[in-house]
Structure I
Amino acid sequence: MPPTAPPNIVFAFADDWGRYASAYRGYEGTSAWNEVIDTPNFDGIAAEGALFLNALVPAPTCTPCRSSILAGRYFWQTGLGSILMGSEWDDEIPTFPLELEERGGYEIGHTYKVWSPGQTRNAPMGGLRTSYNPAGLDFNQFSHFVTAFGEKYGITAAKELMYTETRDNVRSFLLARRKDRPFCYWWGPANTHRSWERGSGKALWDLDPDDLEGRMPGFLPDVPEVREDVADYLGEVLAFDEGLGILVEELKKAGEYDNTIIVVSGDHGIPGIPRSKNNLYDIGCEVALAVRWPGVVEPGRVIDDFVNIMDFGPTLCEAGGIEPPADMSATSLMSLLQSPASGQVEAERDFVVTGRERHVAQARAGFLPYPQRSLREKDFIYIINFEPDRWPMGDPVDLGPDTAEEDKPTWDQLASNPLRTLMDWDGGPTKAWMILNREDQDVEPLYDLAVGKRPREELYDLQADPDYLVNLAADPAHEETRARMEARLLSVLEEHNDPRLMEQPCRYELEPYAGPPDTNWFAYMWFQK
């Protein structure tokens, strides 16, 4: 049973951070990229608690995922929170931080990113009311800041400025809170979200891109430009881990470390890489997850159960001593956390359902979404693409040989994600390189995998095809598996009233879901960056 006194809760949640940490080295199915990084602070949390090998997100894009976690519901149950640029939060949808505050007597706060720009209670965390960023937000542009200031003051000194910023932000919350109450604090750096400084992986962290040679998944070109892009991203992962260490230090100094649940995770996979962010393949949906809870979670556990991280909504309500709201459709992890066992602990946790609707509003004509749902089991991924005639990464532009030279985007334009080019694929060097080299014999099939239209159903055997390259949905030899997974997926969607099945026409095909972005929201987010 949990301790009788309510514990503090810290949710350390990185933007666009997939399953990349040195704690995952050597485990079957984890990325070879983990071999080139060291994340001692994440690894320490995992060693003192539990490391999860199969944690996936409810949606591989920021706002829907965060809405889902906060509300403890599938993303399609969160109103306009289910799409990026949803500018309103339905006040009837409870969120775990506010429930802990109102019913559990918790002090709540956040630093850096949570979800909403709202300044009132309509925002899931109360907006600016619970924001603690007095030292600034520069950590969100870690590599840009350190590179610029490092030229004058040196890299070490520039990094220390970033560490001091996050330390002061954390301290501001710990000092402002009422000491007679438990607290719930969300620490959410966004530095692992693009953009980041080209070459910063090597320059700031001594990550040699050549060490990634031979470690690329089969859908990603193993070329210097792409290896450098990945190394730069992994450098941002290391920066997040340093910040996590500072967070732990401040909890210890405040005497709260051993009375605090610490959950560390991210909202989806790497941005700007094909088949990752905004896609339902593993590289887009798998995330790192470690939980430390002294006296409840036995140290050193390694858990194989499939976990949808929206399950932390009801879990953290229970941890805080309150009954989860009845309309939280997620399943509490409490019994899993309390078990002393490792491996597969609860037999029913053998799958995760995830999906997406709309990422960037302008990606397709008419602001239309690209609706997908998937079922991930141990050996298979099954995906339904509800509108296979649409472009999954957004409408392409004509870059053929007859395109006028003045109409062709430059490398820099492609890298910064111009509004007219495959907008659901975040900009960056990998995207730019693949578009500019898309007609090369070795690149063309990989480019088509990334941006080409997809059939209504996809099925991948992860034991035989770990990079999900061969679609078996139409293979008679796998029809039994396809039919079983389709039935299981549709059953979950029906049980939880997914509009894609339960509405005609579906709300996501209509305004405000299929409509232009809210300009006030967009202006706010641009300012925040």
Structure II
Amino acid sequence: MTLPQGIELTEAPSAEFAEILTPDALAFVAKLSRTFESRRQQLLAARVERARRLDMGERPDFLAETASVRAGQWTIAPLPQALQCRRVEITGPVDRKMVINALNSGADAYMSDFEDSNTPNWSNQISGQINLRDAIRRNISLEQGGKIYQLNDQVATLLVRPRGWHLDEKHVLIDGRRISGGIFDFGLFFFHNAKELLARGQGPYFYLPKIESHLEARLWNDIFTMAEEVVGVPRGSIKATVLIETILAAFEMDEILYELREHSAGLNAGRWDYIFSCIKKFKLDQDFCLANRAEVTMTAPFMRAYALLLLKTCHQRNAPAIGGMSALIPIKNDAQANDKAMAGVRSDKSRDAKDGYDGGWVAHPGLVGLALAEFKAVLKERPNQIDKKRPDVEVKPSELLDFRPEAPITEAGLRMNINVGIHYLGSWLAGNGCVPIHNLMEDAATAEISRSQVWQWIRSKKGVLDDARKVDAAMVRALIPEELAKVKQSVAGQTATYDRAAVIFEQMATSESFAEFLTLPLYEEI
């Protein structure tokens, strides 16, 4: 293959991969990269500076300089028909079987994920592009275990989540530098599929992760506008839902919608990364400390404030508000435990629907019907409830920063964090970024909570177990071999990656410095 000037692939593509990595497609992503990479780097530097100020004791607030945006009477552009009804969205990685099953699941939409539920090795990234290309053209199938998987006549609306701004794609160099993983994922998908999707009555629809400010949303909007112009599709064809999964973005939700108003499809309450973000941003605050992960639910004061503010903000701007993921999944071999898990999912979706949310996420096809029933009970035959404006909701900065519960912290909770962290990291290194562990669906976001909580408990004066023992590095190091043994006993086959995962977890949980994202050092190992 003859590559366009300045583009280098560090791994030669197979004949199948070359169908995606065409010279024209690579030239397109290179054009986007060359135009916007310097702004990405500036925004990443701004994140570091903001984190430094938070470490020094600064507290977030609504921005004075954008008060006119919050006070304005603007709305987002009208939604296309395909995005009017999103009562249940299923999410998962881009492997072929998952793509088929998710599109067939009965959900209104499927968020195909190149990010948190996906290990971003070269094979997964390009195979995922192939799978989505084939699914859009309805010529995807799979034969596995004597069973043939193929699409039903009616399938879910497809949305795609590219990687966040912090992640690179190391296999593609533009003028000697790694390309942004997000630009790479978005650009390849858009180049190959935008016109095909529009011809089929839908469009190129996306989810945008890990955004921390409206300026980061503005960067995406400018990329969308250039992409539409270069490929030759109508302006505004792209629609994107932003995941509000950082504490800083929660203070700029109006502004984020405003920046993307021509391309906006609303906001999503990305709860797990949001909890991780709170721990990360206030990691050095001696008065900050969250209880066991299982105790930090959507009814916690800071989570409730965030969820209601997101809902009000979206509906005020005629934008969909999509609820986040309940990590519970069906339990096959324990009817009593399964009933409890299903009751938890039902309660979660019922609360969101009654609050006014237009839909919510599930991680398993077996939960689609249950979640749909809860939203239908409230919406009846309406596709959404954007008309429910919630003028009664008034959220103060102090409510977004009301970090409770602080207790209990237990040895069982500490062990669970260590166990989940090692199990997930080991699976991720083996190529699987979406893993059922202890009857919960874990991805990078939930694993981030586990490792960041351990790090923070060691350092916070409030990181004390309910039996009065202070959590410290020695305690964590002593528990890691015991939890590693349990993990290795629970997984079949090769366990080498779990040994490596235990080493990485210990380093990340006990080191003096806090790693910004666990996937950054992990990516260098795959």
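Just a few scattered comments:
- Comparison of I, II - label where relative contact order in percent (Cα under 8 Å, 6 or more apart) is highest: I
- For distance in nm of label points 7 Å out along Cα→Cβ at positions 210 and 330 computed as 3.3, the structure of I, II it came from: II
- Structures I, II were compared on FRET efficiency 1/(1 + (r/R0)^6) of positions 466 and 514 (r between Cβ atoms, R0 = 35 Å, to 0.05), and the highest value belongs to II.
- Largest in distance in nm of label points 7 Å out along Cα→Cβ at positions 42 and 474 among the labelled structures I, II is structure II.
- Test item: helix-only ellipticity at 222 nm (-39500 (n - 2.57) for each DSSP H run of 4 or more, over all residues; to 500) calculated as -15000, pick one of I, II: II
Computed from the coordinates by the stated procedures, all read-outs in this text should not be read as laboratory data. In this text, all values refer to a predicted model and were calculated from it rather than measured experimentally. Cβ atoms are built from the backbone, for glycine too; each structure is taken alone.
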